[in-house]
Structure formats: C-alpha cells, structure tokens
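Q: Dropping the structures in below, format is structure tokens.
Where a number appears in this text, it was derived from the coordinates with a stated rule and is not lab data. These figures come from a predicted structure and were not determined experimentally. Cβ atoms are built from the backbone, for glycine too; each structure is taken alone.
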Structure 1
Amino acid sequence: MSAEAALRAVVDTNVWISAFLTKVGAPAIVVRRILEVGQPAFSEATFAELATRLWLPKFDRYVSLEDRKALLHDAGAVAHWVEVPAGLAARTFCRDAQDDKFIHAALACGAPWLITGDRDLLAFPSQSGLRILTPADALQRLEARH
C-alpha cells in the first residue's frame with residue numbers, strides 16, 4: 001500500500017447519505033476517492049448513526065431497502081474499524097455533543113481528516129493533526145496530492 005493509500009478519513013453521516021443518493025457532486029466524488037486512495041474509518045457509534053439514518057422511511061423512494069442493506073454492508077466491509085477508548089469517548093469537543101462521536105473516531109484512529117457538511121463540526125478547530133473539511137475541500141486536497 002502506498003503512502004497515499006494509507007489515508008484514513010472519518011466521513012460524516014451527511015456525506016455518506018449524500019453520496020448514496022446521488023452519484024454526482026462533491027460528497028459522492030470524495031467518498032469514491034477515499035475508497036480509491038485510502039480507507040474510511042468508523043466507530044460503532046458513527047456506523048450506528050449512518051445505519052439509523054439510512055433506514056428512515058424518507059429514503060424509501062430514493063433507495064430500495066435491498067440497496068441500503070448492500071450499501072451499509074459494503075461500507076462496513078471496507079472500513080477501518082476503531083474502538084474509541086472510554087477516556088476519549090467521555091470528552092466533549094463540539095458545540096453539538098451529538099457530533100462528538102465523529103471527532104472521537106477520528107482522534108482514536110489518528111485520521112488526519114473528518115469530512116463533513118455539518119456546520120457544528122466545521123466550526124471545530126483543528127486539533128491533534130485532525131482537520132475538519134467539507135467534501136469540496138477534501139477533494140481539492142486529494143487532487144493536490146497528484
């Protein structure tokens with residue numbers, strides 16, 4: 001695996017769902033690029049949020065249940081799974097405590113990026129080598145690596 005392929009990134013639920021719903025746009029492209037050159041990272045909490053949200057009935061008309069099940073299976077199968085230590089899980093970082101699970105996962109696995117469209121997460125300052133990036137910013141950085 002090349003140094004570039006070693007890139008691990010935590011991808012927020014909103015980016016995953018946008019990528020699942022449309023194959024164009026920054027969220028879809030950045031998810032594909034992360035899968036090509038690195039590995040998405042999940043904790044149990046971040047994956048549980050994705051699964052819970054993706055099963056909401058509002059997505060029934062956009063993505064079949066079978067496709068959602070396959071998407072969750074595939075995302076989970078390619079991911080780097082991280083266990084968040086209890087001490088880290090107890091820390092609060094974000095102005096919306098519900099978003100802390102993404103920061104916890106990124107810090108626990110040493111991911112340099114957390115990719116999100118969430119304004120509360122985007123307001124969080126870089127810490128411990130972690131940068132919070134929009135999908136467009138992450139894409140720009142990925143393209144600059146070539």
Structure 2
Amino acid sequence: MPKRVILIAAVTVDGYIARHKLEVTNWSKDLHIFKEQTMGYPVIMGSNTHRTLSGELGGRESIVVNRGDEPQVVLNNISAEKCFIIGGGRTYLRFIKNLTHLYVTPHPYIFGEGIHLFHGKNNTQLKLQFKKLVEIDSANGIFQYQYRVK
C-alpha cells in the first residue's frame with residue numbers, strides 16, 4: 001500500500017470540478033504541473049473521469065475504479081510509495097478516509113452548480129495542515145495549495 005495517497009484536483013473558486021459528469025475540462029491551467037507531479041506514479045480515477053480523457057496518461061499506471069471496488073483493496077494492490085486520486089467527485093469521496101495529502105488548484109471560475117470536489121453525502125471531516133504553495137499562473141492568481149491530512 002502506498003505511504004502517500006494524494007488527491008489532486010483543479011477546482012472552481014466555488015468548489016466544483018466540472019459542470020456535468022462527462023465534461024471535458026479545458027479551463028485547467030495546471031496540466032503541466034499535474035503531469036510533472038503524477039509522472040511515474042499510479043493514478044486512480046473513476047470510469048466517468050477515464051471517459052473524459054483525450055488519451056492515455058503516458059508514464060503512469062491508470063487504475064480505473066467502479067462503484068463496486070473497495071478503496072482499501074485497490075490501495076493494497078499498489079506497491080509504489082505514492083499514488084494520486086485524480087477524479088471525479090464520487091471517487092474523491094470514496095477514497096476520502098485514505099487520503100494523506102490534498103493538492104488543490106482553484107481556478108478563477110464560478111460554475112454555480114455542477115460536481116462538487118467531494119460529490120455525494122460526506123460525513124467525514126478532514127483536518128489539514130498547509131504544506132506548500134506552488135505557483136501556476138501568478139498573473140491570473142492561480143496557485144496550487146498543498147496540504148497534509150492530520
């Protein structure tokens with residue numbers, strides 16, 4: 001099982017990751033840092049997120065999970081030191097109790113409705129410790145916030 005399970009996401013300032021379940025996101029300015037950070041590590045995603053990708057994520061093992069897959073079983077089958085949960089909202093919620101870190105990049109958009117970062121009924125609270133701020137596009141106020149789960 002990986003020592004670090006990292007949620008990585010681009011979100012709107014009102015907390016959405018997409019407007020609908022099969023939206024192909026073209027507003028994310030942090031794709032270069034996403035590629036740099038995830039390269040060489042397993043990435044876990046739900047089937048809807050997998051369908052929205054324009055192609056395979058080269059240099060990374062893609063693990064597509066379905067509703068019947070148990071998060072702990074999926075993680076137990078990973079031998080890498082870390083892995084990334086890359087979406088969508090239901091997958092983030094299913095793995096919430098396993099997260100060790102969150103890398104969140106707010107973008108200057110407001111959707112008003114759509115898919116929340118943690119989509120569905122959530123009774124879990126995470127206490128986070130700020131670790132690092134990564135500059136993405138300072139002219140447009142876009143930074144990645146990195147947290148460790150306490």
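Q: Rank structures 1, 2 by mean projected area of the Cα convex hull in nm², for residues 72-127 alone and report only the one at the top, that is, the highest.
A: By mean projected area of the Cα convex hull in nm², for residues 72-127 alone, the leading structure of 1, 2 is 2.
Q: Right, next: Hey, relative contact order in percent (Cα under 8 Å, 6 or more apart) derived from one of 1, 2 reads 35; which structure?
A: It was calculated from structure 2.
Q: Output the label of whichever structure in 1, 2 has the greatest value of Cα Rg over 2.2 N^0.38 Å, for residues 40-103 alone.
A: Answer by largest value of Cα Rg over 2.2 N^0.38 Å, for residues 40-103 alone: 1.
Q: From which structure (1, 2) was distance in nm of label points 7 Å out along Cα→Cβ at positions 24 and 120 calculated, if the value obtained is 3.2?
A: It must be structure 1, since only it matches.
Q: Turning to a different aspect of this structure: With helix-only ellipticity at 222 nm (-39500 (n - 2.57) for each DSSP H run of 4 or more, over all residues; to 500) coming out at -4000, pick the structure among 1, 2 it was computed from.
A: 2
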